[in-house]
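Multiple structures follow.
Coordinate-derived values only; no laboratory data. Everything numeric here is computed off the predicted structure, so don't read it as measured data. Cβ atoms are built from the backbone, for glycine too; each structure is taken alone.
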Structure P
Amino acid sequence: MTRVSEPLPKPDEHGLDVSHRLGELIRAELRANDGWMGFERYMQFALYEPELGYYHNGSRKFGFGGDFVTAPELSSLFAKSIAKEISGVLAQLHDPVILEIGAGTGRFAQDMINALSARSIDVRYLILEPSADLRARQQARLASAHIDATWLEKLPADPIQGVILANEVLDAFPVTCFVKREGETRPLGVGLMGEGFEWAEGEPDPGLTDRIAALEASLGRVLPDGFRSEICPAGPAWMASAASALDKGAILAIDYGLTEREYYHPQRDSGTLICHYRHRAHVNPFLWPGLQDISAWVDFSACARAAEGAGLAVAGFTTQGQFLIEGGAAESLGEPDATTPLQAAQALKTLILPGEMGERFKLMLLSRDLPLGPPPGRDFRNRL
């Protein structure tokens with residue numbers, strides 16, 4: 001992924017039409033609300049508006065022909081390593097279940113089921129996918145591979161015994177942006193700029209002010225004037241919901257993220273919001289709404305507190321690079337794969353190197369009613 005230093009490639013006519021129609025919806029709501037909306041509302045529009053939002057409009061997102069590449073798309077080594085880690089959990093359960101949240105292209109599910117089958121482990125595989133377009137692609141892929149799975153519309157009402165997998169899920173929740181101004185917390189949202197959009201400060205919001213005051217109390221310091229960042233109430237809320245869907249077993253969350261003290265370090269004074277379009281990373285979320293991914297890094301400290309508040313134990317927290325290296329991913333390079341040995345080695349480098357995914361991506365293992373040790377790699381729970 002490269003940072004933009006040159007003009008982005010222009011979308012085709014269909015893409016521009018989708019973006020224009022989505023923009024009209026956003027502009028209508030802005031005009032009805034005195035020309036301002038919180039960024040979380042804009043992000044909800046841009047990513048999840050039915051038929052027009054990024055995850056619902058049918059555009060290609062994953063892989064080298066899309067906007068970004070996820071770990072499962074790079075190599076089956078990723079799924080094999082996860083399968084190795086959770087096999088001990090599944091072995092302790094009768095009729096275990098795997099529930100994958102947001103299954104992308106279905107590649108992770110396919111590789112995971114194959115890797116578990118190679119270990120003589122049979123599971124019921126459930127997928128919760130809110131995007132109808134992605135769900136159809138997943139179903140086609142798994143059907144062609146003669147792999148059975150069941151798709152859900154929401155978290156199961158009857159808690160499962162097994163493992164809930166959330167790979168690059170938490171970063172896609174809409175975030176609330178804010179800025180500190182003369183000691184006051186102000187919401188940072190979206191305003192109209194001609195037919196486009198721009199950043200605009202809103203009036204102080206008591207709820208947001210209280211949240212940032214609680215954050216500052218946890219940090220033991222006041223955020224400096226001019227500091228802008230984001231919080232994601234939906235992430236911890238989702239963690240609590242996922243915990244309620246787990247009767248016994250584990251939750252494995254993998255995403256790019258930071259601990260609270262790293263996230264809100266004074267030198268990280270522009271936040272973590274990032275956009276991806278055709279494998280270019282940039283920071284303008286108002287460019288072609290609906291055609292680019294918008295995400296923010298995950299505050300793993302907030303997620304850990306929410307998990308513990310919901311009765312889960314934080315069994316381990318490490319980096320993706322540490323997990324894969326110490327878990328023996330390199331030892332699997334010689335195993336049969338759809339890629340050449342050179343491609344497999346290059347993919348592994350991307351997954352583990354600090355300048356690539358290795359340090360940016362973290363892995364958090366949560367458990368309920370099972371004695372689980374930390375996953376392979378240096379244990380960083382003391383930083384949470």
Structure Q
Amino acid sequence: MADDGPLAGLTVVEMTGHRAGPFCGALLGDMGAEVVKIERPGVGDPARSQGVGPAQKSGYFMVNNRNKRSVTLDLKTDAGVEAARALLADADVFIENFGYGVTDRLGIGYDDIAAENPDIVYASIKGYGETGPDRERKGLDLILQAEAGIMSLTGPAGGEPVKVGQAIGDLTAGMFATIGILARLHERGRTDSAAFTGKFDVGLFDAIVSLLNEYITNYSMDGAVPGPQGTTHQTLVPYQLFETADGHVVTGVPSDDSWDTFVDLIDRESIRAYQTNDARVEHAEEVTEVIQDAMRERTTDAWLQDLSEAGFPVGPINDVEAVVEHPQSRARGLVVEHDDPDWGSCLLTGHPIHFPGFDDHIRRPAPRLGEHTEAVFEAVASDQATLDAWVDAGAFGD
């Protein structure tokens with residue numbers, strides 16, 4: 001495999017902000033694609049100014065925009081639109097997460113771009129997608145977590161719903177957009193150019209509803225509407241968090257044939273009779289109370305060792321610091337030492353897909369706003385006169 005990644009040679013242009021679109025572009029960049037990020041002059045991606053970090057390069061921005069080059073374009077000018085189209089004329093992929101209909105109004109909608117580049121893969125990320133009655137609504141992760149149902153399942157059992165601790169809708173939509181791009185690229189490789197339609201869209205609402213998974217199927221079967229699940233599992237007992245003598249562990253019994261071993265390990269004969277998961281689900285309160293009583297008698301480390309040695313899945317509750325220091329995180333390159341020219345030494349999350357022979361996923365720090373405008377458009381413009389005309393007409397801002 002080439003040293004520069006499985007997507008080396010792929011040209012991606014993104015016009016995105018916040019998280020879903022930028023995360024998609026970062027995943028592609030991590031895999032070797034050349035990613036150019038179009039930003040608004042003087043403002044840029046709003047994420048630049050949100051959270052900890054140097055001016056216009058927050059940690060939130062850095063992690064989702066590594067391996068990219070930044071150019072500024074004023075798409076309210078004719079010259080800016082012309083320059084954008086010239087950039088997109090030779091691109092393989094375009095990612096955008098504007099509001100519904102905005103790219104069409106700006107003159108960079110799919111029909112505009114495909115007229116000059118019929119092979120373009122055009123990924124549109126929206127709150128609610130591009131069809132349906134809600135397509136024009138604005139959608140942020142928190143709102144979509146609530147409306148798409150995942151919040152109703154999250155939180156302490158019997159308590160009030162809470163949001164997932166990370167922007168699960170944004171990140172999942174970004175991943176699905178990445179999958180869609182790779183699928184369209186595969187399709188393009190085996191489809192006559194005249195028959196190829198490269199556009200697709202994904203919504204945060206779509207992404208979160210897909211995460212409901214078996215909850216929707218189960219509802220169709222029994223009509224039951226579940227509430228917050230706490231740390232329990234909807235169909236498996238035991239499979240949850242338990243308090244120990246000095247902390248907590250999460251563990252479970254994934255198969256009936258290991259139940260006797262588990263009962264022996266916790267030394268609680270009173271629940272041995274519940275040999276099947278169905279029986280344990282039926283008597284869940286009794287079973288989990290007995291297990292909890294046993295778990296409180298020993299330390300977290302003792303349970304981690306004994307349950308693991310007996311073949312049961314088990315783990316502690318790690319905070320961010322513990323994950324950073326976890327030997328598995330380091331061994332898998334999931335936490336990467338990074339030297340940013342504006343911040344200095346920091347950590348970035350690594351890429352979760354591991355390709356043999358390609359380990360250097362982060363090749364370039366997140367860019368300063370407009371850092372690569374001149375270099376990119378010198379290569380894009382047909383001649384110096386064209387570039388000068390764009391500059392004079394305000395294509396790149398002041």
Structure R
Amino acid sequence: MQILPILYSLGRNKIGAALIGLQIALTLAIVCNCLSIIQDYSGQMHRPSGIDEANIFTVRNSWAGQPEDMKARITADLGTLRSLPGVVDVEATNAFPLSGFGWGTGISMKPNQNFPTAMTSEYFVDEHGLAAYGMQLIAGRWFTAAEVADLHPGDGVSAASIVVTQRLARALFPAGDALGRMIYLGIGEPTRIIGIVERAQAPWAGISRSEAAVENSIFLPLRFVQNGLYYVVRTRPGALAAAMRPVRDRLNALTRRRIISSVVPFEQARQHTYQAEHSLSVMLGILCGLLLMVTGCGIVGLALFWVAQRRRQIGMRRALGARRLDILQYFHIENLLIAGTGAVVGIAVGLAGNTWLAATLALTRMSAGYICAGAIIVLALSQAAVLWPALRAAAIPPAAAIRDL
């Protein structure tokens with residue numbers, strides 16, 4: 001089939017063709033960028049935290065006022081929780097991966113450094129921390145009971161030794177010799193790296209889009225003796241639900257002058273932390289669906305209008321020997337020219353928009369292959385949308401050429 005007659009016909013219907021082409025371009029640019037954002041958020045929501053997620057639940061606890069026997073109360077709570085059937089170990093801490101808030105500091109390679117080498121999340125733990133979190137220690141050792149000190153309100157955060165994540169160790173010492181090296185916390189407190197765990201995600205979901213930065217975490221041998229803390233409870237596989245049920249009653253039996261804000265499995269904490277990303281992903285998915293539906297309806301509407309407008313011409317072509325297949329091909333090629341032009345414009349607009357989004361929102365850059373695959377999908381959608389009007393056009397009888405004369 002010759003292309004020139006189709007281009008001549010489109011030249012006589014420039015406004016309709018331009019509007020559909022523009023709609024396809026904008027749809028392609030918006031949908032691909034939305035799907036890229038959804039993919040980026042999905043990767044964040046499913047990245048591993050580094051702890052035994054399936055077998056951990058957390059208890060948010062605080063006491064009325066400021067009890068003087070805070071340490072004794074925490075010790076009693078820990079003993080009670082460890083006595084529950086199926087519990088492996090328990091840790092009292094300020095925060096845990098994806099808890100939503102926590103503490104952080106800068107790490108320097110030398111004292112009084114003007115700018116920190118890396119920013120990191122701080123977790124305060126005792127000798128039970130490794131077992132309570134279920135993390136994997138890949139080098140060095142964990143803290144002993146003799147190394148753990150109490151951290152009361154107003155105390156400065158310092159420790160002679162720390163455990164770091166593998167990502168942070170590589171960021172600080174690319175040569176791989178982090179174990180045993182000295183670093184400086186905050187404004188110049190020296191500390192030695194005695195252990196390296198595989199990973200531990202930051203408490204904040206949006207701390208960074210970088211995989212390396214989000215796993216920059218350190219563990220300090222400090223017993224968190226302060227009001228408003230978390231108990232991180234790890235159970236044996238399959239014992240999570242049974243261990244959670246009696247927690248409130250057992251803790252309230254020690255004293256009712258407390259507030260237990262939550263007793264939730266870690267998976268629920270993960271969902272809560274990523275609620276904004278999940279909601280935005282759903283909204284963007286709905287937007288993509290609506291845009292594709294509107295674009296498809298626009299293609300169908302324009303094609304039906306052109307079928308009605310060209311009824312006599314189609315009838316004349318049929319009378320001159322054109323087959324139904326020829327009519328189908330005509331409308332599909334015509335639509336492909338419009339959609340193809342719109343797709344080329346959409347690829348350019350989409351990549352430019354993604355560059356701006358990546359710089360503004362620190363999102364992952366979308367590859368050209370990704371948006372080209374999106375263009376193929378949009379082209380397939382446009383061809384599917386024009387099929388019904390094309391079939392109606394192909395069904396026009398030759399007699400339609402003289403029916404209205």
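Which one of P, Q, R has P(r) over Cα pairs in 5 Å bins from 0, in percent, for residues 126-229 alone, as calculated from the coordinates, equal to 2, 12, 21, 24, 23, 14, 4, 1, 0? Kindly include the intermediate steps, with their values, before the conclusion.
Details: P: 2, 9, 13, 14, 11, 9, 10, 12, 10, 7, 3, 0, 0; Q: 2, 12, 18, 18, 16, 14, 9, 5, 3, 2, 1, 0; R: 2, 12, 21, 24, 23, 14, 4, 1, 0.
The value was obtained from structure R.
A value of 23.5 was derived for mean projected area of the Cα convex hull in nm²; which structure in P, Q, R was it taken from? Each step should come with its number before you reach the end.
On the way: P: 19.2; Q: 23.5; R: 28.3.
The read-out was computed on structure Q.
In terms of FRET efficiency 1/(1 + (r/R0)^6) of positions 222 and 374 (r between Cβ atoms, R0 = 41 Å, to 0.05), which of structures P, Q, R is highest?
Values: P: 0.75; Q: 0.05; R: 0.25.
Looking at the calculated values, the largest one is P.
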